Structure 1
Amino acid sequence: MNAFTAAHRTWPFETMVRVTNLSNQLEVDVRITDRGPFVDGRIIDLSRAAAERIELIGPGTARVRLQVLSIASPTNSYTVQAGAFSDRARAEQLRSKLDSFPLARIVPRGTDPVLYRVLVGRTTTEQSAEELASRVRRTTGEAIVVRD
């Protein structure tokens, strides 16, 4: 929260990105350390410190420009995230609903609080992951492709 970090759905962890708020031209450099955002139409989720630096705390969202400064070695594996929950029982309910999909699993992330991510499948191309996500959406209503 207090570090200059961000979440992105597919860029490899440790990738460095310059984010420019297009309404005021303020910039911040962040390291990708998490997956997200999980809201349609959003491409990056900034930590509180990074959002403060480019004056996004009040408005919450803005049009931004992203410039990759350095990219970490990417993995060539994608998966589909069907949900993320702080309650393990809710994550297990969703995972059970997805038993017919390949490699349906719960992956805990973080420690305080733990976030239980419900993941499905593993592919080597983003396109095949998108196809899987489309099938998962028909079952759950929501699903996004993330780098595994």
Structure 2
Amino acid sequence: MNKQSRQFAIKQIITHQAIGSQEELCNALLKANFEVTQATLSRDLKELGIARVNTPEGIRYILHTESEERRLTPFIGYEIEDMYANESLVVVKTLPGRAQGVAEIIDSLHHPLILGTLAGDNTIFVTPASVGKIGEVLNLLRGLMTEKKNRVA
């Protein structure tokens, strides 16, 4: 299994289970058919921005979505293949399997022009705050896409 799949599994486990140690996480990953070493797991946790914190229920790993979004935002332009719009909706086409991540980044903007997103595997529906603002939403997303590509290059 590849790194991307393993890291996705780590995020899912951390999000849906109370995990307090690397040993617990290794066992949960093993149940999900991912065999990892402690060194690999440590690197993955650091790359994903996962921190071990004290909670009322005890020490737990948590995923800092804000830090992850900040880390991934510069790559949004590489994930998007095309954008279309009609009178009521913007459709964003992404690389296969990347729509949910891109939609999360778009949602994290908390931009007043965007009510929200709905993501599938490679397609995102972006709902504008007003149908009269479709062009502005499309320009915002295209600008974000171009800006991020230029910043990384």
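A few comments on the model shown:
- For distance in nm of label points 7 Å out along Cα→Cβ at positions 39 and 135 computed as 3.1, the structure of 1, 2 it came from: 1
- Structure responsible for 18.1, with mean count of other Cβ atoms within 10 Å over residues 31-38 calculated and labels 1, 2 on offer: 1
- Comparison of 1, 2 - label where mean projected area of the Cα convex hull in nm² is highest: 2
- Identity of the structure behind 1.2 (criterion: distance in nm of label points 7 Å out along Cα→Cβ at positions 15 and 79, calculated), options 1, 2: 2
- Structures 1, 2 were shown, and relative contact order in percent (Cα under 8 Å, 6 or more apart) at 24 was computed from 1.
- For the structures shown (1, 2), distance in nm of label points 7 Å out along Cα→Cβ at positions 23 and 55 is largest in 2.
- Source structure (of 1, 2) for helix-only ellipticity at 222 nm (-39500 (n - 2.57) for each DSSP H run of 4 or more, over all residues; to 500), computed value -6000: 1
FYI, it's all coordinate maths here, none of it is from the lab. The model shown is predicted, which means the values in this text are computed figures rather than measured ones. Cβ atoms are built from the backbone, for glycine too; each structure is taken alone.
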